[in-house]
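Next up: some structures, all given as structure tokens.
We did not get these values from a lab; they are worked out from the coordinates using the rules stated. If you're wondering where the values come from, they're calculated on a predicted model, not measured in any experiment. Cβ atoms are built from the backbone, for glycine too; each structure is taken alone.
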Structure I
Amino acid sequence: MPWFRLFACGEDFPVIIDGNAEIVGFYTTRYVEAPTQGEAEALASEMLFEDEDLQPPPGDWDDLQPRIVFEEVEQVAQPLDIDDNFSFFPMEEEGEEDY
């Protein structure tokens, strides 16, 4: 079965950073073994939504809709041994758009 490298961007995830609840986005890379690219994306998405580091802290987060977009998906010969941590970034508040 082929391997796929997926570069993911997540948005609107409530997480704990340095002891504070924050709404963030993230970038990360995952390797998944799957029969097709579509199945690789589904598996990687499931893995990310279930990741312990992305579980919401206590509180009411119903107004958020966390989402994941795969910016790059590439079939590879084999997975590389990489750092599978997250690079978090702050989400802009509504109304903070540049004009």
Structure II
Amino acid sequence: MDIGFSAKRLERASLDFAESSRIFGVPIGRKYIQRVLVLRAAENFSQLFGIQSLKLHSLKGNRAGQYAITLTGNYRLILEKAGEDKILIVDVEDYHGD
């Protein structure tokens, strides 16, 4: 699948463990890279729903049209569908609050 990034830092972090660890911390950085590799290996967006470990789910409210993938604890990889074979990684965040 083709992946776009909303920020250069997200793209750099997807390619380098040291960079992802610096930006997100080691546990989240490691999961971020793992999840991006899974996304790249998928043939299309629909296939992602069949990978249970991703825990892919659609978001609601002011995040309607976006999807989240679990990284660790409350941290999620936020993405948008940009076509059946293209996604945009928007951010990594804890949108649940404290």
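Quick notes on this structure:
- Structure from which 1.00 was derived, FRET efficiency 1/(1 + (r/R0)^6) of positions 18 and 34 (r between Cβ atoms, R0 = 30 Å, to 0.05), options I, II: II
- If relative contact order in percent (Cα under 8 Å, 6 or more apart) is computed and equals 43, the structure in I, II: I
- At a computed -10500 (helix-only ellipticity at 222 nm (-39500 (n - 2.57) for each DSSP H run of 4 or more, over all residues; to 500)), which of I, II: II
- FRET efficiency 1/(1 + (r/R0)^6) of positions 42 and 90 (r between Cβ atoms, R0 = 30 Å, to 0.05) from the coordinates reads 0.60; which among I, II: I
- Each of I, II could give volume of the Cα convex hull per residue in Å³, but the derived value 124 comes from I.
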